[in-house]
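Presented below are the structures under discussion, each in the form of structure tokens.
Laboratory data are not the source of any read-out in this text; all were calculated from the coordinates shown. In this text the structure is predicted, and so the values were computed from the model without any measurement. Cβ atoms are built from the backbone, for glycine too; each structure is taken alone.
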Structure P
Amino acid sequence: MSRKGRTPKREISPDKKYGNVLVQRFINKIMLNGKKNVAEQSVYAGLETAGKKLNKTPMEVFQIVLDNVSPMVQLRSRRVGGANYQIPMEVSAERRIILAMQWLVKSARARKGMPLRDRLAAEFMDAFNNTGGAVKKKEETHKMAEANRAFAHFARF
């Protein structure tokens with residue numbers, strides 16, 4: 001392996017049930033200790049439950065949830081003249097999905113007292129209705145970006 005350059009993007013194959021690459025990526029995010037089967041079962045069960053309760057197909061639910069949780073701007077720290085500024089920057093499409101999935105996983109894991117499949121289903125339903133931990137995180141990020149808009153000119157360096 002050379003030290004130079006960026007590592008190439010890995011090709012992720014679509015998931016078994018829906019044939020969707022994004023669902024497979026979400027399963028990979030949920031997975032702990034290499035237990036992909038457990039992660040798959042939890043994600044599929046969560047999507048099915050959310051789909052039934054919302055009267056939509058699981059894939060529609062997943063797509064809408066990702067759209068609702070995806071941020072438009074993110075904050076990047078930048079050191080300018082001895083001070084650190086949080087600079088709001090536009091988020092690339094790829095990064096948007098990554099952040100949305102991370103926030104969904106984190107807020108689903110933060111819910112306690114029920115199996116992961118139920119926590120995921122609850123988080124999917126909340127995100128579908130623009131409520132819940134992941135959407136709250138997105139709104140928080142947007143609020144912070146708005147508050148730090150005065151520093152946006154530092155991004156042009």
Structure Q
Amino acid sequence: MSFIVTGLPVEPFAALFGRDEAALTAAGAIRYAVDSKPGFPCRITLEDAEPGETVLLLNHEHQDAATPYRSRHAIFVRESAVAPARFEDALPPALVSRLLAIRAYDADGMMIDAEVIEGAEAVPLIERFLDNPKAAYLHAHNARRGCFAARIDRT
């Protein structure tokens with residue numbers, strides 16, 4: 001089963017890039033200077049930010065379905081991000097190197113399956129989940145901290 005992993009669009013976050021601390025605080029965001037790699041995975045570029053870059057930590061609603069699975073959580077976005085990443089039939093390195101929770105959702109936003117797996121071993125699981133005709137899309141989460149990592153769709 002062919003699939004695509006996409007980063008979040010830049011537009012919902014761009015208005016915060018370069019803002020002062022008071023504006024970030026008002027928006028519920030925090031700026032971090034990246035001091036290690038890995039450690040600050042950007043949900044737009046789907047890469048770990050490089051030391052010296054700045055990222056914003058903010059709350060993002062990644063599952064907006066009107067179901068009990070509606071969800072939001074903390075994510076990092078690079079202030080230098082300009083376009084969402086797109087990976088076809090492969091996971092980006094920031095996902096391959098982490099323990100993931102892969103969750104399958106139906107068209108109504110109800111979770112129909114889920115597994116925890118090492119990112120390096122996740123492709124067969126993704127393909128199996130997407131082989132289920134009831135699965136409309138998948139979400140990958142960093143299993144240890146629970147943060148949304150990326151959306152996965154059939155191509």
Structure R
Amino acid sequence: MNSRGSADAKDRIFGALVYVIPLLDALPFGSFLLKQFPQIALIYLPLQPLIQVYYGIPFASFILFLVLFFAVVRNDNISYFIRFNAMQCILIGILLSLFGLIIQTLLPGLGVNLLTETLVNFAFLGALAACFYSIVQTVLGRYAEIPTISEAASSQIR
């Protein structure tokens with residue numbers, strides 16, 4: 001996928017910054033792990049002001065989704081590299097939202113047990129891994145290849 005040209009420093013920075021959004025979206029899924037391993041919360045320490053704003057404004061995630069999608073992904077004046085990363089970020093956020101709806105539906109029937117904790121921990125760790133991998137690859141000027149998500153992101157911005 002690197003055939004679309006190399007990314008300059010500005011593109012790398014903006015491409016990596018968008019992954020802060022799914023990191024914020026993943027935070028509620030970390031409740032069980034953060035209680036057991038408070039050291040993981042150090043990841044979110046620099047994001048504390050953003051967390052307060054993000055969760056303090058009603059519909060902030062939806063507003064950011066609309067802004068990213070219409071102002072970045074659909075804007076041909078912005079480099080493909082940034083648009084690809086923004087779309088991949090949106091897709092990770094959508095997956096987290098869908099997973100959250102499933103958990104909210106299952107939780108009342110199943111209660112909090114090993115299965116539900118494992119599912120929530122899986123979502124949290126999966127989102128962290130995807131975001132950190134994507135941030136590192138983007139800073140290096142590479143496209144973060146996440147199976148299925150990258151393909152869907154690429155097809156949305158052609």
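Given -21000 as the derived value for helix-only ellipticity at 222 nm (-39500 (n - 2.57) for each DSSP H run of 4 or more, over all residues; to 500), which of the supplied structures P, Q, R does it correspond to? That value comes from structure R. Between structures P, Q, R, the greatest calculated value of mean count of other Cβ atoms within 10 Å over residues 15-22 is seen in R. Assuming 3.4 is distance in nm of label points 7 Å out along Cα→Cβ at positions 39 and 135 as calculated from a single structure, say which of P, Q, R it is. It traces back to Q.
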